[in-house]
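Every number here is computed from the coordinates shown, using simple stated rules; none is lab data. Keep in mind it's a predicted model, so treat the numbers as computed, not measured. Cβ atoms are built from the backbone, for glycine too; each structure is taken alone.
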Structure I
Amino acid sequence: MRSLRRTVSVRFSLTIFGALLVIALWAYLGTRRVLQESLDQNLAAAAQLEHAVLAARLPIAIQPGPDDWDSFVHRVNRFVVIRNVDGRVVETNTAIAAAIPLDRTAFRRAVRGDTAWASQEWLNETVRSIYVPAPASSREGHDVLQIAASMQPLRTATREVLFLMLGTVFLGAVATAIGAGWLAQTSVAPVLEITAQARTVTPGVDRRITAHADTEEFAGLVAVLNDAFQRLARAFEAQRRMIADAAHDLRTPLTAMQGELEVALRGTRSPEAYRDVLQSVLEEVEQLTAISESLTLLARLEAGELAIDRMQQDVVELLRETTDRAQGRDATRSFSFHGPARAATASVDAHLLGIAVAQLIDNCIKHTPAGTKVRLGLDITAQEVVITVDDSGPGMPDDTLPHLFEHFYRSDAARTRTGSVGLGLTIAAAIARAHGGEIAAARSPMGGLRIALRLPRGSETT
C-alpha cells in the first residue's frame, strides 16, 4: 500500500526539482547568449575603431600582445588581420594572428562590401571573427579587415555558470526534499489523528470525532465522518429493534402453538377438539409463514436483489381488480375505486405493485373497525402515477406518521396482536423506492389515514 506522505514528498520534490532544472537551463542558455552577444559587440566595436584607424592611415589601434597563445588569449584576446583581395595577410597586430585561418565565405562577402561573421577551430580553440571591408582611403592592398577573438573566456564563464546552476539545483533539490518531507508530515498528521479517533468509535455507539473539527480544511471530512457514524448508529439501533421485534413476532405464535399442543396432550379429547387445536396451530403456522415471507421479500428489496420487471401495465384495471378482491375478502368494510374511467398505462412491475397496494389495503383491514370505508384513488399524469388509499377509520396521531414505514412499527405501545406482522407498510415503501418513487402518510379527508404511493410513469405511456 502506498504511503500518502511519501507520495506527496516525492511528487513535490520532483516538481520543484524540475522547475529548478528548467530555470537553471534557461539561465544558462540566457547567460551564454548574453556573453556571445557581448563578444560580438566588442568585436564590432573593435572593427569600427580599426576601420577608422585605417581610414586615417594610422598604425593598427589594437597593439600587439605577447607572442605566446595563452598570454595573448587572457591579456589581449584580440587579433587584427588585414588582408588583400586575394586573402593574403598584409598586416597583423601580433605574429600569431598571421596564422588565423581564413573563412572564405565570410571573406568573399567582406570583399563585396558586406559585414560577415565566422567561427572556426584554431589551435584547439574556437575563434570568433568579424570581416569588414577596409576603407577606400586605406593603403593599397588593405582590402579586408578581420578582427578575431578567442571564445575560451566565454566558454569558461558559461561553464562556471553551468556548474553554479547545477550546484544550486542540487542544493535546492535537497532542501526541497527535506521541506517536502516536513510539509507532508505536518499535512498528513491531522488525517492520522482523525483516523486514530475514528478507530475508537464502537459500532452502534453515538460518538463524534472532535479532532481538527474546527480546521477549515478538515471540517468537511470530520462532518462527513460524524454524519456517517450517526447514520451507522441509527442503522444499528434499527437493526436491533428489528431483531427484537422479529423475535417477538416469531415467539408469539410459537408460544401459542406450544400452549395449545401441551393442553391437547394432557388428556384424551374428542376428534372435534383435536381438530380445533390443529386448526389453531395451522393459523399460527400461517402467521409464521407470513412473517418469514415478509422478511425474505423485504430483505431482497432492500438489498436490491429483486429485479424490477417493468412493463406497460393498465394501472386502472390493476386497482379495480385489487378493490374487487378486497371487497370479496372482507364484507364488513366498504371498498371503492375512484380514478380514470378508461385505461391508463404506466411502466411498472405489476406483480410488485399489486403486492404494495394489497399491503396498503391489508393495513386498513387490520387497523380499522368494521364498517370503515376504504377508497382507492388514482391520479395519473404524463410524469407520474399517484395511488392513494384512504379510510374513514380513527386515523393515527400526527407524531406517529413519520414512523409508519419503519420495520415492525405499531402505534399501540402494548403491541396488541391484530394479526399484523408489522412489515406491510415497510414492504410497500421498499417497492416504491425500487420503482424510483416514494410513499407518504397523512391525514385523510375521510377522517382516517391516507397513504400516497408516487411512482414515475415511465417513458412509454398511452
Structure II
Amino acid sequence: GEPGDGFGRRVTGTPSPRALVLALDSGVQDGDTVYLQVRSPPGNPMRVRVDPLAAVHQADLVHVGWRSAGLAGLVMLSVLALGMWGAVGEMRFGLLALALASQALYFAASGGEAHLWSATAWLSRDMRLVHLTGVLALLANIGFASRYLRLEARRPRVTLVLRVLATSAAVLAVAMLLAPRGWMIAATSALAALMILVVLSGAVVDGMRGRQAALFLLAGWVPMTLLLLGHLAELSGSWLGPPWMGHALPASCALSGLVVTVGLGGIVRTLRRERDDASHRASYDALTGALSRSAIEARLAHAVRSAHVSGSSLSVVFFDIDHFKRVNDQYGHLVGDECIRIVALRTRNRLRTYDLFGRWGGDEILVLLPDTPLDEAVGVAENLRSAVNSRALEIDGRMLAATVSLGVAQLAYGEQANELVRRADAALYASKQDGRDRVSISRWATLQDPSPSRGPTVVPAPAADRS
C-alpha cells in the first residue's frame, strides 16, 4: 500500500507473552512494503519486525522458558533468604529477601506475568505503576548492597551520596505517577545507573582488599549490571536492545541472587564461628583450658539451684598450689604459668566427665562435684592431691616438687553459692595452717540432714581417706 492507507485504523493483534502479533493480509507477498504506525508510551519502547509465524511461536517458547526460570528462581531465593533470616536472625538475609522479591514483582509487572494473579494484575495495567515498582526494586537492592558491604560504617560519604541519589529517584518516581513527563524516565534511569555504579565502585575497592563479601557481590552483580544498564537505556529511549534482553535480565538477576546468597551464607558462617570462638575464649581459661571465673560461677549458681530443688548432694573442692609465690619469685612468671598448667592438667584428668573444673583466679582452682556427698568429695580431693605430689613437675629442664592444699565443703540446707565457696575457702586456709599438702573439710547441716547448727566447723580430713 501507500503511506497513509489505513492509517488511523485500529488493528487487533494476537496476544503473545513478549509482543503484539499482527497477522498480515493474506495477499501480502515476500518483498512487499508494509507501513505501520506505532505509538509507544514513554518508558515502553517498541520494536517492529516482520517474522514468520512459526519463528514467532518458537521465540515465544524460549522467552517464556527463560523468564519462568528467572522469576521462579527469584521467588525461591527470596523465600530461602527469608527463612535464613528467621533461622539465624541476620538482617542482611531479610534485606536480600526483600530485594529479590521486589525484582520478581517488577519483572512480573513489566512482562505481563502479573496478569496471572488478580492481586497483582493492576500493577501491569499502567506503565507508571510499573515504573514505580522498578524504582522500589532498585532502592531495595541498593539498600541491601549497602548493608551487605557495610558501606555506612566503612564509607559514610559513599552512603550519603547513595541516599541523595535514592531520594531523588523516589521523588521522580512519585512525580511520574502524579504528573508524568517524558524526561522523568530518562532522569530516573540515569540516577539508577549512578547508584549501581557507586555501589560497584565501593565493591571493587573492597574486593581489591580481599573482602569476601565484595568479591561475591561483584561476581553476582557485574553480569546483571551490564544487562540492567541496557534495560535502563531502553526505558530512557536512547537505545533499543536485542529481543533476548526481555528474558536474559530476569535470569541474570536470579543467578546474581544465588551467588550473593551463597556469599552471604559464608559470611554468616564465618561470623557465627567468630562469635563461638569469642564465647569459648570468654568461657574457658586460655592457660589451663579450665572454665573461666565467670563461667564456673554461673555453673555453680545453676548447680546450687538444681540441688536445692531436687535435694541432691553437691560438693565443691577448692585448692591452690603450695608456695606458688616462691616459685614465681625464684623462677619467673613463665615457669609459674607452666606450673599452673601442669597441675591443672594432672588434676582435671582425675575427675569424672560430669564434674566441673574452673580456674578461680591465679593458682586457685574450684571443682564442682554434682551428686556427690561430703565423704565421696573428700576421696576425690585426696585423689587430686596425690595426682600432684606423686611426682615432680618437669619445667624447662628443672624438676620442681609441687603440692596442693585443698578445702572441701558440701552444700548445706538453704545455703547460697557464695557461702558454699566461702566455706571451702576457709577449709583450704585451714589446710595451709596445718602444714599444707592436705585436705580439710567444712561440716554444716546438709540438704539431707537439715538439722539446726550453730555454724560451719572446719576439721582435717580423716587420715583413712588419704591415698
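Structures I, II were shown, and helix-only ellipticity at 222 nm (-39500 (n - 2.57) for each DSSP H run of 4 or more, over all residues; to 500) at -18500 was computed from I.
When mean projected area of the Cα convex hull in nm² is compared over structures I, II, which one is greatest?
On the way: I: 45.4; II: 36.2.
Biggest value here belongs to I.
Among candidates I, II, the computation of distance in nm of label points 7 Å out along Cα→Cβ at positions 125 and 189 that gave 6.0 used structure I. Taking Rg/Rh (Cα atoms, Kirkwood Rh), for residues 181-348 alone as the criterion, the highest value among I, II goes to II.
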